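Given below, in the form of structure tokens, are the structures.
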Structure 1
Amino acid sequence: MKTILITGPIGSGKSQVSNILRAKGYPVYDSDSRTKELYKNRAGLAGLLEKELGVKMQDLAVIFTDSGKREKLESIVFPLVREDFEQFKSEHKECGAVFFESAIAWGKPQFRDCFDFVWMVDAPYATRARRNPKVLQRDSIQNFNGLEADITINNDSTLEELKHKIETILWKKQI
């Protein structure tokens with residue numbers, strides 16, 4: 001089974017790519033949604049995070065401006081996300097490929113040996129800012145310097161063109 005990371009800066013279109021893949025029948029692990037589920041459903045996790053970070057769960061966005069709190073959160077949550085993803089993979093072991101959508105997993109030690117391939121989704125800054133107003137805030141904590149992606153998907157046009165790009169990649173890479 002191939003494990004493919006779909007990554008890129010906020011507003012680049014990672015979710016669009018994931019939705020296209022899902023529509024084609026590929027299993028896609030949405031790390032943001034699954035992490036929120038862990039916060040809600042993992043016994044004691046929310047309380048532990050509130051204690052360790054010194055903030056209420058509704059104020060967790062502070063991690064975007066406080067690197068110390070962000071690193072602490074990652075040290076607690078990322079191993080759980082990795083464990084959840086491994087379970088997801090085992091549930092889809094009959095598939096030839098599974099995808100992991102995340103803007104932040106690349107380069108994190110908890111995910112170092114997790115992916116066979118990396119697909120980088122990107123778009124011009126103005127396009128990304130139009131798609132998501134949080135671009136300015138989040139760009140400061142996302143670092144894709146040194147990322148050697150196996151595939152770079154330039155998502156600066158229509159949804160139909162993006163679908164065509166994904167279909168071409170899947171065909172060329174025999175996924």
Structure 2
Amino acid sequence: MATYISILRGINVSGHKLIKMDVLKKMYENMGLEKIKTYVQSGNVIFSGRKTDTKKLANQISQQILNDFGFEVPVIVLTTEQLQTIIEQNPFLLDKEKEVNHLHVTFLSEPPKNIDLQEIEAKRQEKESVHFSSNCVYLYCPNGYGNTKLSNSFLENKLKITATTRNWKTTNELLKLALK
């Protein structure tokens with residue numbers, strides 16, 4: 001059995017695409033997944049299952065949500081090792097002037113093919129930082145994530161891939177739960 005972290009985009013936000021966590025947990029159980037744990041109400045699910053391709057798992061979960069709840073929800077699935085690497089490789093942790101409560105990670109469904117860095121950098125506000133890796137975008141938003149122009153929607157639009165963003169605390173809590 002392998003442990004996975006699934007990150008669902010856009011559920012239980014602003015009263016849209018509502019799914020109670022206990023109902024979501026039951027859906028995962030019905031899919032034959034085990035050791036299911038949820039974290040906060042915005043679609044973070046840790047579970048165990050047979051070792052398989054994360055993209056295949058993401059598609060299966062997304063399809064099951066469509067079948068059970070009647071709406072599409074993009075899903076990104078990571079292995080524990082992938083999430084640990086994302087956390088360890090955050091370049092902003094090396095900068096002691098950056099406060100960790102202003103760090104965010106935008107998880108990507110696949111490596112971006114064409115990044116127009118100039119266009120993205122042009123949206124960066126004063127004191128903000130952005131760094132790309134193959135499976136995520138690291139953001140430093142000292143004015144608050146709600147005020148940045150480097151939003152999840154903006155990055156999805158520019159990178160032409162599915163993405164979902166979590167703050168640094170949530171990202172680390174997901175790893176802690178996965179390692180338990």
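Quick note: the coordinates plus some simple rules give every number you see, no bench work behind them. All figures in this text were calculated on a predicted structure; none of them were measured in a lab. Cβ atoms are built from the backbone, for glycine too; each structure is taken alone.
Of structures 1, 2, which gives 15.6 when mean count of other Cβ atoms within 10 Å over residues 97-104 is computed from the coordinates? All intermediate terms of the calculation are to be shown ahead of the outcome.
On the way: 1: 21.9; 2: 15.6.
Here the read-out was taken from 2.
Can you rank 1, 2 by relative contact order in percent (Cα under 8 Å, 6 or more apart) and just name the one with the largest value? Walk me through the numbers before you get to the answer.
Details: 1: 41; 2: 24.
Of structures 1, 2, the maximum of relative contact order in percent (Cα under 8 Å, 6 or more apart) occurs in 1.
For mean count of other Cβ atoms within 10 Å over residues 25-32, which structure out of 1, 2 has the highest calculated value?
On the way: 1: 17.9; 2: 14.5.
Top value of mean count of other Cβ atoms within 10 Å over residues 25-32, among 1, 2, belongs to structure 1.
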Task: Origin of the value -14000, where helix-only ellipticity at 222 nm (-39500 (n - 2.57) for each DSSP H run of 4 or more, over all residues; to 500) was derived from one of 1, 2 - done: 1
